[in-house]
1. Between I, II, which one scores greatest on distance in nm of label points 7 Å out along Cα→Cβ at positions 75 and 203?
2. To which of I, II does the computed value -8500 (helix-only ellipticity at 222 nm (-39500 (n - 2.57) for each DSSP H run of 4 or more, over all residues; to 500)) belong?
3. When distance in nm of label points 7 Å out along Cα→Cβ at positions 131 and 147 is calculated for each of the structures I, II, which structure yields the highest value?
4. Rg and Dmax of the Cα atoms in Å was computed and gave 19.3, 68; which structure, I, II, did it come from?
5. When you work out FRET efficiency 1/(1 + (r/R0)^6) of positions 11 and 171 (r between Cβ atoms, R0 = 30 Å, to 0.05) for each of the structures I, II, which one comes out largest?
Structure I
Amino acid sequence: MTKTDRAAYIDSRLGELYPNPPVPLDHRDPFTLLVAVLLSAQCTDLRVNQVTPALFTLASDPFLMARQPAAEIEKIVRPCGLGPQKARAIQGLSQILVDQYSGIVPCSLEALESLPGVGHKTAQVVMAQAFGVPSFPVDTHIHRLAQRWKLSDGRSVIQTERDLKKLFRQDRWNALHLQIIYYAREHCSAFGCDGTRCEICRHLFPERVNAVKTKKS
């Protein structure tokens with residue numbers, strides 16, 4: 001099976017399994033999504049969703065958030081890890097949004113990446129899920145499965161992003177990156193599948209399955 005064939009099967013099967021994948025981070029608008037994605041760095045979505053209700057009760061827009069001392073923000077976001085850095089970033093980006101963008105999250109990858117605490121992946125998530133701009137954010141799940149499914153050599157997340165964008169239609173990028181994440185968590189986790197156990201791996205690489213059977217016999 002060629003790489004193109006593998007990509008076509010993955011695209012079709014994930015579309016069947018997750019026809020309307022929801023954004024796993026609870027949010028109300030581009031600002032709350034931006035903050036939630038920032039908090040999700042080195043933290044689970046579940047924990048972020050447990051923390052953000054209190055944070056957005058404290059301040060639900062850049063104007064209110066910019067007025068909060070970083071120490072007050074940190075008290076709430078501490079369970080997400082890297083509390084001091086994330087709190088400073090949230091307060092700082094909120095102030096920039098107020099000062100430079102009239103409190104509106106910019107629909108620009110370059111502008112988003114210039115904000116404190118906002119890296120390439122975070123900016124792409126916001127572009128995709130807040131503004132509907134075709135993007136392919138690559139997190140650890142996607143980076144891992146792109147290697148496991150031999151869609152990319154995995155030298156870097158940037159290279160993985162480039163490879164996946166070449167393999168899949170642009171109008172599928174926004175949904176597909178969520179579909180891969182859901183599949184990775186539910187069926188093809190780092191320790192739950194060794195490339196021979198989940199449905200997609202077994203279909204794509206029957207030779208792996210046969211090799212394991214031969215070894216066991």
Structure II
Amino acid sequence: MITAEQKPLAEIQGLLGDAKKVLVVGCGTCVTVCFAGGDREAQIMAASLRMASKINGHPQEITDITVQRQCEWEYLDEIEKEIADADIVLSLGCGIGVQAIAEHFPDTWVVPGLNTTFLGMPTEQGVWEERCAACGDCILGLTGGICPIARCSKSLLNGPCGGSEDGHCEIDPEVPCAWQLIYDRLESKGKLDLLLEIQPPKDWSKSRDGGPRKIVRQDLRLIEDEA
């Protein structure tokens with residue numbers, strides 16, 4: 001899932017400026033799971049901003065609402081009236097949500113309330129860790145389901161660096177070496193032979209090279225056209 005963290009309140013206040021009517025929009029999917037931008041967080045954010053604006057002597061009218069997903073037009077259509085009534089929208093979605101609202105409602109000024117961080121998963125209560133770098137060329141089938149791009153500090157493709165020691169990364173003794181994890185996983189499954197194949201340099205053209213990426217499913221487009 002996409003993980004994110006809330007920006008400091010002071011930074012958010014700076015983004016809102018002197019706007020009179022502020023709409024805080026939460027998102028009910030990824031950022032709800034990581035407790036950064038769901039319905040509860042949107043309500044708390046709105047209350048905090050109202051209180052801060054009164055203390056500063058410039059009270060603002062701040063309301064909140066949460067949609068199922070900010071990244072899809074059909075859910076944004078449900079709050080069209082609320083968007084139109086606001087001077088500024090504070091999105092508590094990921095960076096995609098911010099851009100989706102701004103694109104769908106071009107007359108509306110939208111600012112982010114979160115810093116989008118990475119694609120990750122919850123590993124324990126209150127802890128999320130990066131697991132995918134969305135590189136566009138997945139090799140998890142060769143590495144035992146452990147991503148060296150996201151989990152190796154140097155994104156190495158053919159084994160650990162010289163800084164790996166006792167199964168830990170040189171950047172932090174608390175960080176496990178991704179390649180030690182990969183080796184142990186492959187060994188347990190009797191698939192160490194997969195490591196004998198030298199991986200060529202990463203083809204980053206499938207990641208960020210060449211501009212924004214797009215996926216087009218012609219089969220789904222045909223279904224939509226027929227409907």
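Nothing in this text is a laboratory measurement; each read-out follows from the coordinates by a stated rule. In this text the structure is predicted, and so the values were computed from the model without any measurement. Cβ atoms are built from the backbone, for glycine too; each structure is taken alone.
1. On the way: I: 5.2; II: 3.3.
Going through I, II one by one, distance in nm of label points 7 Å out along Cα→Cβ at positions 75 and 203 peaks for structure I.
2. Working: I: -19000; II: -8500.
Label of the originating structure: II.
3. Numbers: I: 3.1; II: 0.9.
Largest one: structure I.
4. Numbers: I: 19.3, 68; II: 22.0, 68.
Computed on structure I.
5. Values: I: 1.00; II: 0.65.
Top value of FRET efficiency 1/(1 + (r/R0)^6) of positions 11 and 171 (r between Cβ atoms, R0 = 30 Å, to 0.05), among I, II, belongs to structure I.
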